[in-house]
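K.L.:
Down below are the structures I want you to see.
Derivation of every value follows stated rules applied to the coordinates shown; laboratory data play no part. Keep in mind the model is a prediction, meaning the values are calculated, not measured. Cβ atoms are built from the backbone, for glycine too; each structure is taken alone.
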Structure P
Amino acid sequence: MQLSQFTDYALRTLILAALNAGRRTTIEEVATTYGISKEHVRKVVHQLTRLGFLEATRGRGGGLRLAMPAEAIRIGDVVRGTETGFAMAECLRRDRQGACPIDGICRLTGMLRGASNAFLAELDRHTLADAVANRPALLTRLTPAA
């Protein structure tokens with residue numbers, strides 16, 4: 001299983017916002033820190049704002065900040081909100097049910113569904129706060145040398 005680049009960028013954006021608690025983070029800062037295009041970051045921020053994970057303020061002095069405490073943001077919820085095609089195989093895609101000739105009788109479907117559920121259950125056990133628990137090391141890595 002592989003998460004999309006969009007979800008990867010969303011998680012990284014939230015991590016930077018959590019590390020910068022107390023001050024706003026900008027799209028420019030996220031893009032520069034991670035070497036991502038500003039347009040990609042803009043799309044990610046729009047989705048994270050729509051999902052209620054980020055608050056975005058426009059204009060001078062604006063920027064991004066977490067819309068709730070990092071302890072309240074479950075990684076599984078972020079993944080569910082940012083992944084569009086989370087089905088591991090064709091038989092798990094709602095729009096493709098019945099496309100496989102053994103759909104409905106194959107037991108692999110149940111196994112894959114169970115694996116997917118276990119994956120999300122594991123992510124639900126962790127919050128954004130857990131992801132930034134090693135704050136000093138993360139800040140050291142993300143801060144450019146002078």
Structure Q
Amino acid sequence: MNKRTDELMKILNTEETLEGYWTANKDELLDFSLEAYLNQLLVQYQAMKNEVVSRSGLNQIYAYQIFAGTKKPSRDKLIALVFGFPLCLEDAQRLLRIGGVSELYPRLKRDSIILFGLKKELSIQELDDLLFEMGEKTIL
């Protein structure tokens with residue numbers, strides 16, 4: 001993925017056919033499932049699924065169902081998995097996009113706290129404490 005989203009939008013607006021757009025930009029498209037991406041992240045981060053699940057604070061059965069693709073998680077469940085790895089910002093944002101939810105947005109108070117927690121490598125429990133202290137809805 002080398003092209004910026006705004007660049008892809010310009011290309012899409014000038015393309016005559018979807019097939020032409022897809023063919024010319026196949027390496028730029030998010031063309032895999034959430035479960036495939038999660039399993040790719042396990043390899044990339046050399047992480048064990050049981051450790052990620054444990055650190056995420058999610059119910060173990062539910063988390064394994066997310067990894068298997070049998071549950072469609074909410075944004076907060078995906079954020080919990082982000083902290084279970086923990087992921088770098090770029091991979092975290094990509095996970096949220098692939099999961100079909102909005103990315104973390106620094107103009108939103110709650111999201112800025114989550115971004116700060118990610119930067120500071122907080123655990124999910126530490127993040128929840130910080131969110132609570134700041135009067136925001138917790139993740140878990």
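K.L.:
As an exercise: distance in nm of label points 7 Å out along Cα→Cβ at positions 57 and 129, calculated from one structure in P, Q, equals 1.1. Which structure is it?
P.N.:
For distance in nm of label points 7 Å out along Cα→Cβ at positions 57 and 129, the value 1.1 is produced by structure Q.
K.L.:
Suppose you compute relative contact order in percent (Cα under 8 Å, 6 or more apart) for every structure in P, Q: which one lands on 27? Could the numbers behind the result be given before it?
P.N.:
Details: P: 27; Q: 20.
Considering all the candidates, the number was obtained from P.
K.L.:
Given a value of -15000 for helix-only ellipticity at 222 nm (-39500 (n - 2.57) for each DSSP H run of 4 or more, over all residues; to 500), point me to the structure among P, Q it was derived from.
P.N.:
Working through the options, I get structure P.
K.L.:
Taking percent of Cα pairs over 20 Å apart from the coordinates of each of P, Q, which one would give 54?
P.N.:
This figure was derived from P.
K.L.:
Right, next: Comparing structures P, Q by distance in nm of label points 7 Å out along Cα→Cβ at positions 17 and 41, which one has the largest value?
P.N.:
Q
K.L.:
One of P, Q was used to calculate FRET efficiency 1/(1 + (r/R0)^6) of positions 9 and 65 (r between Cβ atoms, R0 = 41 Å, to 0.05), giving 1.00; which?
P.N.:
The read-out comes from structure P.
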